[in-house]
1. Out of 1, 2, which one gives 9.9 for mean projected area of the Cα convex hull in nm² as computed from the coordinates?
2. Consider the structures 1, 2: one of them gives 29 for relative contact order in percent (Cα under 8 Å, 6 or more apart) as calculated from the coordinates. Say which.
3. Supply the structure label, taken from 1, 2, corresponding to helix-only ellipticity at 222 nm (-39500 (n - 2.57) for each DSSP H run of 4 or more, over all residues; to 500) with the calculated value -12000.
4. Taking mean count of other Cβ atoms within 10 Å over residues 59-66 as the quantity of interest, name the structure among 1, 2 where it is greatest.
5. With FRET efficiency 1/(1 + (r/R0)^6) of positions 107 and 139 (r between Cβ atoms, R0 = 30 Å, to 0.05) computed per structure, which member of 1, 2 shows the largest figure?
6. Out of 1, 2, choose the structure whose coordinates give distance in nm of label points 7 Å out along Cα→Cβ at positions 27 and 51 equal to 5.9 when calculated.
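Since every read-out is calculated from the coordinates, none of them should be taken as a lab result. Predicted model only: the values in this text are computed from it and were never measured. Cβ atoms are built from the backbone, for glycine too; each structure is taken alone.
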Structure 1
Amino acid sequence: METSLTKTFPLRTITAVGLLVAIGTVAAPFSIPVGVARVFPAQHALNVLAGVLLGPGPAVVAAILTSTIRNLLGTGTPLAFPGSIFGALLAGLAFRYFKKEYLAAAGELLGTGLIGALVAFPVAKWLLGFGGLAYFFIIPFTLSSLSGSMVGVIILRLWNRGTGAKNKV
C-alpha cells in the first residue's frame, strides 16, 4: 500500500532515517558540555552519512528528529537544532553537486561550524538567557563538527570498501 510518505521517500530511505535517528539517540549521552552548549560529534558524523547516503532532504529530517528526541530526553539543548539542520543540509547539497565525501564533510563543517553557530546565538539568547558574543559558538561548534565530520568520512570509506556499493544504502 502506497501512502503519500512513501511516494515522497521510498521505504528504504524512511528505514535508513529511522536507523540514523536511533543511533543518534543512543549516542546522545556521549556529548561534551561547552558553555551553554553540548557538542555532539556523533550527530555530525550522522549528518555526513545521511547527506551522502540519503541526500539533503532526508538528512535534514534525520537531524530534526534526532535533535527533537535528544531535547525530549534531556540529553540535548535547543542549540542542537540550528547546528544539526544546517550541517545536514549543506552536507547533502555538497555531496549532491560534487559527489565527494570530503566535500560533504566540508558542507557539514560550514553548515554547523559557521551558519549553525551564528543562528544558535539568537536561540541561546532567547531560550537560554545567554548574554555572550554572537561569535561565542563558532569555535565549539566547529571543533565538534570537524571531529564528527572526519568520523563520518572514515565510516563512509569503510562502508564503501566493505559493501562494494559506492555510497548506497
Structure 2
Amino acid sequence: TGHLVLSTLHTNDAASTPLRLMDMGVPRYMVGGSLQAVLAQRLVRVICESCSTPYAPTPAERTWLRPELGDFAEQAQLFHGKGCPHCNGTGYRGRTGVYELLEMTRAVTDAANHPDPAHFLKVAHGEMAGETLRRHGVQLAVQGRTTIAEAMRISNQLED
C-alpha cells in the first residue's frame, strides 16, 4: 500500500488503458481501485521557425478540423515549413508532446466495474470532456507549432 507505480502500456488512447489491463487479466475491482490517472502521449514534429509559412487549409483539412473547431475551421490559418538549411530541407525541427489525461474519478471507477466495455468508454470519454490527443494536436496546429498532417497522423493511429 502507498506505492506510486509508473508504467507504460501500449494502447490507442487513455480511455482504452483500463480495458487493456482487464484484457490482460487484472480484475475489474483492482483496475478501478488502483489506478489514479492515465496519461496518453504521442510525439509530433515541430515546424521549423526559420521557414514556417502560413497557408489556407484545403477543403479536406477543413472537413477534418470541423469537429474540433466548428465554424472557425473555415477561417483557420495553418502553417507548414517550406524547408531551409536550418531544418535540412524537411520543414521540421524538433518534436513536442501531445497528451490526454484520464483521471480515475468516482464515475470512471464505477464504470470500470461495469461488465460492458462500451459503457466504460462512454463514461471515460465523458469525464475527459473532449480533451483528447486529437484536440491537443489540432490546438498545436492552429498555434503554428506543428502541421495539420502531424495532428492527422497521430489521430489516424487512434482510428486504425
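1. It traces back to 1.
2. Derived from the structure labelled 2.
3. Traced to structure 2.
4. Evaluating mean count of other Cβ atoms within 10 Å over residues 59-66 on every structure, the highest lands on 1.
5. On the way: 1: 0.95; 2: 0.75.
By FRET efficiency 1/(1 + (r/R0)^6) of positions 107 and 139 (r between Cβ atoms, R0 = 30 Å, to 0.05), the leading structure of 1, 2 is 1.
6. This figure was derived from 2.
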